[in-house]
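Q: Below are structures written as structure tokens.
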Structure I
Amino acid sequence: MITCDPEAFLAYARDCAPDFGPATAKAAFLVAPDGFARAEQSAGDNRYMADADAFDAARACAQHRDLQRAMAAVLPTVCFPGDPRTPDALFPNNVFATVPGRLIVGRMRHPVRQREAARTDIRGFFTGTLGYAVHDLSGQPHPCELTGALVIDRARGLGFCGLSERCDPDGARLLHEAFGLRATLLFALAPGEYHANVVLAVLAGRAVLLCPDGFADAGAAAAIAQLYAPHAIWLSPAERAGFAGNAISLTAETAWMSAVAAAALAPAARNGLAQAGFGLQAVALDALESAGGSLRCCIAEIY
């Protein structure tokens, strides 16, 4: 099922058991912020990106190494080098994603990001080292920025796709098919939002963080909250602006987000995470956040 009807999606998704696949990834990869700088094309539709003089390349690289070190303590984490010609490459989850045995390559909206999809080292790691097949969407005309646009409940095979300039309805259909999902809910993002994963996070298939002001349709947010009740955690505009919605579970027991995001969390959100069985792991990424994304954007999962 792929639908824009929140009630129809909810009726179907309620019967989907958590037997689709592992709720969290077996490994992950990052791309280093080499040549860290403002990407002017991307800044055109990313209101979270800072001005050029706020970019601190040395601090960004140091924080990125700290992120890999922290992640490597809980799952294998590979880091590929960056390239000054692709300053957004530190957010590889928009370009590369996986299902068991298959690498999915997305089609980016901006030419500066489309270059990333052609990387032979990342493709070769999956095809030559891991033996994965490739499902390549990068050459078709519809933008579909993978797990930036599409938030996935891997346990139940459900997708939540935010429509914007970075993922149109045809791109959403291609993602639904590429990931082999049972059901995907399509919803328009609020004006000014560019990716669903800034306003929505599904944590290990049993809890959800939602920023209602990031949805154009309140009904979509309400349906998602009902699906994960009682572990639906609503975030305020201030929490969203601090990237609290850009979170991920790397294990079944822990929610990961940036230190800025964790500091923005209200007591109600912290209590909600604890009641859902999640500890909180925070990593300082304020320099990286100048580029308009946060911790979840940095992580490409390997299933």
Structure II
Amino acid sequence: MPSPHSPEIRSVGPDQVMAHLPLRAAVDALRQALQEGLDPARQAARTTSPLTNGEFLLMPSEFEGYAGVKILTVAPGNPARGLPKIQGSYMLFDAETLQPLALIDGIALTSIRTPAVSALAIDALAAPDAADLLVFGTGPQALHHVRAAAAVRHLGRVGVVGRSEEKARELAQRLLDEGFPAEAASAERVAEADVIACCTSAREPLFDGSRVRPEAVVVAMGSHEPGARETDDALAARASVYVEDRETALREAGDVVLAVEHGAIAADELLDVATMLNEPRRPGPALVKTVGMGWQDLVTARALFENLPG
């Protein structure tokens, strides 16, 4: 529990986030919070506020003695200026006094929390000997998702699929340098993979879902727009589909929204994270669609704050 007499607001930069919030610790914190009764359906929804040159994204949450909010800015014109499109911070508070405790780099926190949510799903649903990972995407989240999967399974093979073969080779080489058995790959390898991680900005399906193995787990985190998707109806129709929260998914998750609209799955067939953690996996592939929620930021920010030295 935070102290109501904390003398100052801690400022936590990107390097401190990476140093004091290991992926395995983030996964364990998320699991523990859900087991302690955190209900994603009762958490505040993400809100947006338009600005002249972009928008604010606000993601508040409260649980077990802490409250917090992530404030992100989305500035579409920034890449042309050589600046990041998305920037932001996380503010952590004592839930009783509402005293601010820490200001945390929001992008670094997100870079850990997002793959930690995927790793929690992989740990819950993938076979204990799952070792073949195929990742779509070549950006930071693709890199972090390989690291996250490795935190919960021993990886014997890692394939990287990208729109740019050069970037796929570059990420594969970076992973090789980190000790992962990685190589650039094609989308056809979905037929062999135990775990498939979709970490892209794609708006159309990345692969043929009919080719995914019945034992495979697919995690898709690349979008939170109802009109964008990384997976297709063929996969949704075959899979048990897990989401953070049903209402949130039906509002924001294109992989789910479009599959429901097309009749590939019914809304009442969606399974939540409590089912994922507490019930045996069902036959067929598992599709885990996440959009990111404020409770995940809070839980990981709490774990980080409590792990800071001093």
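Q: To which of I, II does the computed value 0.20 (FRET efficiency 1/(1 + (r/R0)^6) of positions 52 and 244 (r between Cβ atoms, R0 = 25 Å, to 0.05)) belong?
A: II
Q: With Rg and Dmax of the Cα atoms in Å coming out at 17.4, 50, pick the structure among I, II it was computed from.
A: Answer for the origin of the read-out: I.
Q: In terms of relative contact order in percent (Cα under 8 Å, 6 or more apart), which of structures I, II is highest?
A: The structure with the largest value is I.
Q: Check the numbers for distance in nm of label points 7 Å out along Cα→Cβ at positions 164 and 180 across I, II and tell me which is largest.
A: I
Q: Once mean count of other Cβ atoms within 10 Å over residues 12-19 is calculated for all of I, II, which comes out largest?
A: II
Q: Comparing I, II, where is distance in nm of label points 7 Å out along Cα→Cβ at positions 188 and 220 highest?
A: Looking at the calculated values, the largest one is II.
Q: When helix-only ellipticity at 222 nm (-39500 (n - 2.57) for each DSSP H run of 4 or more, over all residues; to 500) is calculated, the result is -7500; to which of the structures I, II does this value belong?
A: Working through the options, I get structure I.
We did not get these values from a lab; they are worked out from the coordinates using the rules stated. Values in this document were obtained by computation on a predicted structure and should not be read as measured data. Cβ atoms are built from the backbone, for glycine too; each structure is taken alone.
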